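Chemist: Pasting the structures in now, so scroll down.
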Structure I
Amino acid sequence: MMNVIYLLFSYLIGAISFGIIISHIFSLPDPRTIGSKNPGATNVLRTGKKLAALLTLLGDALKGALTVGLAQYFELPSPIVGFIAIATLIGHIFPIYYGFKGGKGVATAAGILFMFSWIMGLIVLAIWLGVFFIWRYSSLAAILAASLSPVIGFFYKIDFYELIATSIIALILILRHIENIKRLIDGTESGFKDKK
């Protein structure tokens, strides 16, 4: 029964959308009404408010780190920690507070990966930053970073159940970017090449 409570708590924390909250605080348009209509940091950045985008990024990442960090602090079994990580991500993607229409989960996944292994988290972040600054597509950066995260986790010998969770998270992120992949192939994906 306690495990169910842990999972529900993690889902509810994950379902908090900092993109929507921060945009409201900064009197910005609802991120679900502009650009990709995704309430994530990248879409908030399209408003031109870098601070709002940064706070969205940190908030979404911290909720992933919080739930997994608490699970580790209370020394919950490794399989439960893995399920908590996935529940948090699912909460972000399908938030009960916002009609089950949420973000793509990149920042929340990053927070989770940092708690699994800070080295893995840093490497995945470096991949994201490298790809983004070369090609200026946040979607491409997310897809490549997510795809490589299980390999990095395996190389650094993270816990078996955390590795399984990392692989599932990577798969979820890739599936969430299917439309972006199609647009990247077609050459119609919206990037930041013209942004200063």
Structure II
Amino acid sequence: MVEAAPKTLLSVDEYLAGELVSEIRHEYVGGEVYAMVGASDRHGLIALNLATALRPRLRGTPCQLFMADMKLRVRVAGDTAFYYPDLLLSCDPEDRETYFRTRPCLVVEVLSETTERIERREKLYAYTAIPTLQEYLLLSQDRVEAELRRRVGDGWEVHRITEGGVSLACLGLEVPLSTIYEDVPLPGSGLPSASPSR
């Protein structure tokens, strides 16, 4: 019988040092690293549209918004993990590590076929354990649909939104779905993009 070679686990310091020189991004869970794959045009447009809508609201506040390249450090089942959310909003002036954040109030993920399972299970579990997190927003890239999980007391409410707007209590702001999906070519629509309502 052939035994599998033991896995070599990276320390947090080794992972962070490696990310500084790596040409591709990696997420880190309990000492193991996972390469990040490229995103579709729809994925990028949705994230950019939402970031563009949120940015003006942040001027003059302690909030900082990051898109795709800022790591979020969390604890998952006693292990340290680093994820790269599509959007991460931290309004805590003490949350200012150079390469990661730990106390967001909002985390956004754009769902894809290859990542949806992880974002709905592993990341949901990790993110909702962050005491400062108020909202976790999942956005479909195949149809106009948002799923918003909002902290209410000791639990979480789930809102599925297919029309109107996404109300973000973290910022006291509602973002129309038409803004989030502006110029996004949705499959099966027969249209080149989802045009905003005017």
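No lab work stands behind these numbers, since they all come straight from the coordinates. This structure is a prediction, so every number in the text was calculated from the model and none was measured. Cβ atoms are built from the backbone, for glycine too; each structure is taken alone.
Chemist: Given structures I, II, which gives the highest value for FRET efficiency 1/(1 + (r/R0)^6) of positions 52 and 164 (r between Cβ atoms, R0 = 35 Å, to 0.05)? Don't jump to the answer; show the numbers that get you there.
Modeler: Details: I: 0.50; II: 0.95.
Checked I, II; max of FRET efficiency 1/(1 + (r/R0)^6) of positions 52 and 164 (r between Cβ atoms, R0 = 35 Å, to 0.05) sits with II.
Chemist: If you don't mind, there's one more thing I want to ask. If distance in nm of label points 7 Å out along Cα→Cβ at positions 36 and 124 is calculated from each of I, II, which structure is the one that comes out at 1.6? Could you put the intermediate results ahead of the total?
Modeler: Details: I: 1.6; II: 2.3.
It must be structure I, since only it matches.
Chemist: Also, I was wondering about something else. Given that helix-only ellipticity at 222 nm (-39500 (n - 2.57) for each DSSP H run of 4 or more, over all residues; to 500), derived from a single structure, equals -23000, which label among I, II identifies that structure? Before the final figure, lay out the partial values.
Modeler: Working: I: -23000; II: -6000.
Label of the source structure: I.
Chemist: Taking relative contact order in percent (Cα under 8 Å, 6 or more apart) from the coordinates of each of I, II, which one would give 20? Numbers along the way, then the final one.
Modeler: Values: I: 20; II: 15.
Derived from the structure labelled I.
Chemist: Identify the structure, out of I, II, from whose coordinates Cα Rg over 2.2 N^0.38 Å was calculated to give 0.98. Let's see the in-between values first.
Modeler: On the way: I: 0.98; II: 1.08.
It must be structure I, since only it matches.
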